[in-house]
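Please find the structures below.
Throughout, read-outs are computed from the coordinates displayed, never taken from laboratory work. These figures come from a predicted structure and were not determined experimentally. Cβ atoms are built from the backbone, for glycine too; each structure is taken alone.
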Structure P
Amino acid sequence: MFILDFWYESNSTWGRVRSFDDLVNQLKNQIEDNNGIDTIDDFLNKSRRNGDSLDFGTRIEHDSNFTLRNYLIEINCLNEFIIFYKYGV
């Protein structure tokens, strides 16, 4: 079982992420803002951790090599998130 609980921040969207619904909202806001994130893969790969914290985003302070994709893999829910995003399941 996985638990989501982290802060997400970019120029266009920010907030606490505690569910797939929250994360999908952040993803949709990023895509709608037309700021270089056009796909789910862009979102997962360009959203980086802020140092050793559990804060993710695309702002300049999010400079770690550890991406949101890495985090979802680490907590064993990457595939579930992709399916949820694509099919709402």
Structure Q
Amino acid sequence: MGQYFKFYNHTKDEWSDIPLPFNFGLPWAKSLERDYYSKRDLQMIFLYVITHNGWSKEDYVSAFGDYDDEVSCPDLEGCELPEAWKPK
């Protein structure tokens, strides 16, 4: 079974509590530690969290699992959110 991950901005010392469209509106993501997600998928997940929290791409952001694993934000250079995921 995969872990549930909460997103944390180390730069701002803030946790994300925004609802995530890729996890039924819950504020955490599942199984980020597995090879289930491609690098591009992880980039989009982190970019969504960063954008909707009003954080900067330059902030140090990671996700912490409930078994103490940490997944760091991948390089987001050149990444753009799809229109459907952009804040309204």
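Here are the numbers for the structure shown:
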{"item": "Test item: relative contact order in percent (Cα under 8 Å, 6 or more apart) calculated as 34, pick one of P, Q", "result": "Q"}
{"item": "Which of P, Q yields 1.0 [distance in nm of label points 7 Å out along Cα→Cβ at positions 35 and 59, calculated]", "result": "P"}
{"item": "Computed 2.1 for distance in nm of label points 7 Å out along Cα→Cβ at positions 27 and 51 - originating structure among P, Q", "result": "Q"}
{"item": "Origin of the value 84, where volume of the Cα convex hull per residue in Å³ was derived from one of P, Q", "result": "P"}
{"item": "If helix-only ellipticity at 222 nm (-39500 (n - 2.57) for each DSSP H run of 4 or more, over all residues; to 500) is computed and equals -12000, the structure in P, Q", "result": "P"}
{"item": "Ranking P, Q by distance in nm of label points 7 Å out along Cα→Cβ at positions 3 and 19, the structure that comes out highest", "result": "Q"}
